[in-house]
Structure 1
Amino acid sequence: MRVYVPTTLTGLAAAHPDGELAQSAAYAVTPALREWYVSDDLEELEYAALVRAAQSSLRLLAADPAAPRRRVVVALDVPDASVRPFGGDEYQDQASLGRVTLAGPVRLAKAAAVHADVADPEVVEDVTQAAAVIEAADAGDDDAQFTVDGAEDHELLWFATQEIPGLLGPA
């Protein structure tokens, strides 16, 4: 199963080159996400899971003011048995659709790719502003949601795992 693990550049650096991603929260194509997104196109559904992981990365940035202001998502293929539904059969709000829990840490060496914001000043500024107001957006503040949406307008770029050292270099 393909999962998308939200992290930050700080978290990625801690896992590189031979470490583990300690993050147990991930996003995947779940039945709830399929139902909400109303699509049978796996590529579209995986993109929806990636976007949700990017939103989660933004929350991680809000919790770590020292982390560089760039969203990071690691795409991994893991055995189905290592993925558990988030919250069991409980109702999932829109923000948690596609969220899963990994049974344990995953090795960064198993990553298929990394998706991250480019180190462009405009992108970094938009992500910085969004991280500062993500909690207000979660609470229903329309102005804060507009700011978060501005960061989400920037597509994450795809990076091969061999490019991780370049991502971790000076921004």
Structure 2
Amino acid sequence: MIRTLQCEQWQAYRAIRLRALLEAPDAFGSTLAREEALALHVWEARVAQSVVSGIDCPLVADAGGEFVALAWVKVDADDPGIVNLFQMWVAPAWRGKGVAQALLRQATGWAVERRAQALQLGVNCANGAAMSLYARTGFVAVGVPVPMRDGAALMEQTMRLQLSR
């Protein structure tokens, strides 16, 4: 079941975020070392702020009390017509079971509720499975790939799903 994180779930969010960074270090703009170094109050504040901001929506897939997937959607700071999708990750045992599609449906619905024109994300160009998932969902590549992180050889492709015209 896909649900929105609540304030009191910040520790579970931290655990799944760190698990994602450990399991798939090349899938994210951040790193495990950077996120592990964050003080606990930062994690708590991140989730608490998302609950009241109106521009954030942290999503998790909950399988009997265990978070098995994560995605975070947020209204773009520069263009409120765009909602960005970050932190998309599904635990290996849950891949291929429709969890990613369920997260994308929820994220898309949230973006539509905010009258966004597009849902946008960045994906590692070497992650063919993720690029394929997004393409099947209607996302198209925009622009040219850019480095994922300073000093990294990893390249990230921006992909966009048009929601309205």
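Observations on the model:
- When log10 I(q)/I(0) by the Debye sum over Cα atoms at q = 0.16, 0.26, 0.28 Å⁻¹, for residues 12-59 alone is computed for each of 1, 2, the one that comes out at -0.54, -0.94, -1.01 is 1.
- For 1.4 (distance in nm of label points 7 Å out along Cα→Cβ at positions 20 and 124, calculated) the corresponding structure among 1, 2: 2
- Test item: Cα extents along the principal axes in Å calculated as 37, 36, 33, pick one of 1, 2: 2
- Comparison of 1, 2 - label where distance in nm of label points 7 Å out along Cα→Cβ at positions 100 and 132 is highest: 1
- Value 19, calculated as relative contact order in percent (Cα under 8 Å, 6 or more apart), assigned to which of 1, 2: 2
- Among 1, 2, structure where helix-only ellipticity at 222 nm (-39500 (n - 2.57) for each DSSP H run of 4 or more, over all residues; to 500) as derived comes to -10500: 2
Each value in this text was obtained by applying a stated rule to the coordinates, not by laboratory testing. The structure presented is a predicted model; accordingly, all values stated were derived computationally and were not measured. Cβ atoms are built from the backbone, for glycine too; each structure is taken alone.
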